[in-house]
1. Quick check: 41 is what I get for relative contact order in percent (Cα under 8 Å, 6 or more apart), calculated from one of 1, 2, 3. Which structure matches?
2. Which one of 1, 2, 3 has FRET efficiency 1/(1 + (r/R0)^6) of positions 112 and 136 (r between Cβ atoms, R0 = 25 Å, to 0.05), as calculated from the coordinates, equal to 0.65?
3. Determine which structure produced the value 12.2, 38 for Rg and Dmax of the Cα atoms in Å, for residues 24-79 alone, calculated from the coordinates; the candidates are 1, 2, 3.
Structure 1
Amino acid sequence: MASPKRCGHLDGKEIIPQAEFVSKIKAAVAARRDADFLIIARTDARAVAGFDEAVARANAALAAGAGMAFVEAVQTAEELALVPRRVKGPCLLNVVPGGKTPPVMLPEAQALGYRLAVLPGLLLGAVMRAADQALRAVKESGVAPSAPRDATVMDTFRRFGADEWNALRQRFATKE
């Protein structure tokens, strides 16, 4: 196993042999308990073994039962367009501004044949910038900002499942 796993848009990745990759997909398919559970087969082979090997792995994963293929970090607009044409099944596109994959508008990615696009860094980046700004304001003023008028503390906790957690606490509370 190549570990630790590295982001597909960083250098220095390692990949496992194709047969081992396919066996992991087969194991996931065999372990699936819900037919609606989508198994997405990700390959980082593009950076290590080239585009053709990445496409071959994606096709092998689909043949082994994966429901979608994810050829990570293609490096040219031509490769971006070729993935949905050469992969024999639905494809996922990872949108990483500043990453290895060339920029693409989401409608264009859909027109190329991608069935799903993910933007994993979008919210993380926005939250980090907002947190940095808030902490900078506290450092400069020495005062914690007031809470937004339209959200109570409980509303904030509810966004993270407080009602469900409270129900579990009540359900499993010990009676003394």
Structure 2
Amino acid sequence: MLIAAGIGNTPWTVLAEGIALNIGWSVGQATFLVSVLVLLLWLPLKEKPGVGTILNVVLIAAAIEVMVPRLPVPDSQAMAVAEVLAGVLLIGIGSGIYLTANLGPGPRDGWMTGLQRFSGIPIARVRGGIEVSVLVLGVMMGGTFREGTILFAVLIGPVVAVCLNLAGRFGSPGEVHG
């Protein structure tokens, strides 16, 4: 939805879009490529993928590939912002579900936690450094950085936190929550 809104992408999608523009692929295909390359960065960190890791690589790229051409292109700034906000909410919900399933982190999350473990640098700095780096690289390659990117950056943390809290409250059927 963020891509279709046309007013900026997530930092990783800015990178995928920049790569796509330079090699003649779609953003979905470039997202798959980026995910595989990030998984290769796990090797020296001795991170171990799970089934969720592989599903993340395939399903996110496939969702971008299939959905972006089908989503409406907003005809006003207000509709574009609404589409970005809906996209942030859906990413938050998806993150809350997948992060509580314990099936393995996505490529980017596993790289982040592996770098943090290896370097001892606080996770917020590691994540911030990664996000800024891929954003700058993506912009240099022609990816879209606009107000939607800023909205995503400001809102995704709190939205994921709320969704993680909600997912944790519902948990598995055998768990008791107070």
Structure 3
Amino acid sequence: MAKKGRKQLTIMVSSTVYGIEELLEQVYALLGGFGYEVWMSHKGTVPVYPDQTALESCLTAVGKCDLFLSIITTRYGSGIVDGQLSITHQELLKSIELKRARWILAHDHVVFARALFRKLGARDQREREAMLNKLGFIDAGSLKSMRKREELVFDDIRAIDMYEAAIRHDLKV
């Protein structure tokens, strides 16, 4: 609860919704307990605008929240339209574009997979895609087949792309 005369800060939690429900419940309770107004798709608390699509409402929320928490797991996210980034991925990129105060929680499998790809010579998204092509995963159908076989580990390799965007390796220190 906000202190008297003080605006309650909103924190948007961006993540896949399915497969991590218990974690999301804990994050929601913890942040709410600290006095934040928590916007989270899993809880149905992200503001919805009737004249906007789900994606547009989510991106509008990124622009209106005070703080942004991205949870990157081995599940890429829901709301994926073929050939496009997931809603979760687009929310993260929007928060970076807007220079929103943000925190990232990344599953260790995502960090490990990125490190492994880099050790094998695939240092970025383009090189990872080229490596997957060499391994026979050339089109959407073959990638979908890989996702089914490996779904207990990753459902979409683009989770690594999200992590790379989040860690801002593109910035020179």
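1. Working: 1: 14; 2: 41; 3: 22.
Corresponding structure: 2.
2. Values: 1: 0.05; 2: 0.90; 3: 0.65.
The structure behind it is 3.
3. On the way: 1: 12.2, 38; 2: 14.9, 47; 3: 11.9, 32.
Structure of origin is 1.
Every read-out reported here was derived from the displayed coordinates using simple, explicitly stated rules and does not represent laboratory data. Keep in mind that what you see is a predicted model, and the values were worked out from it rather than measured. Cβ atoms are built from the backbone, for glycine too; each structure is taken alone.
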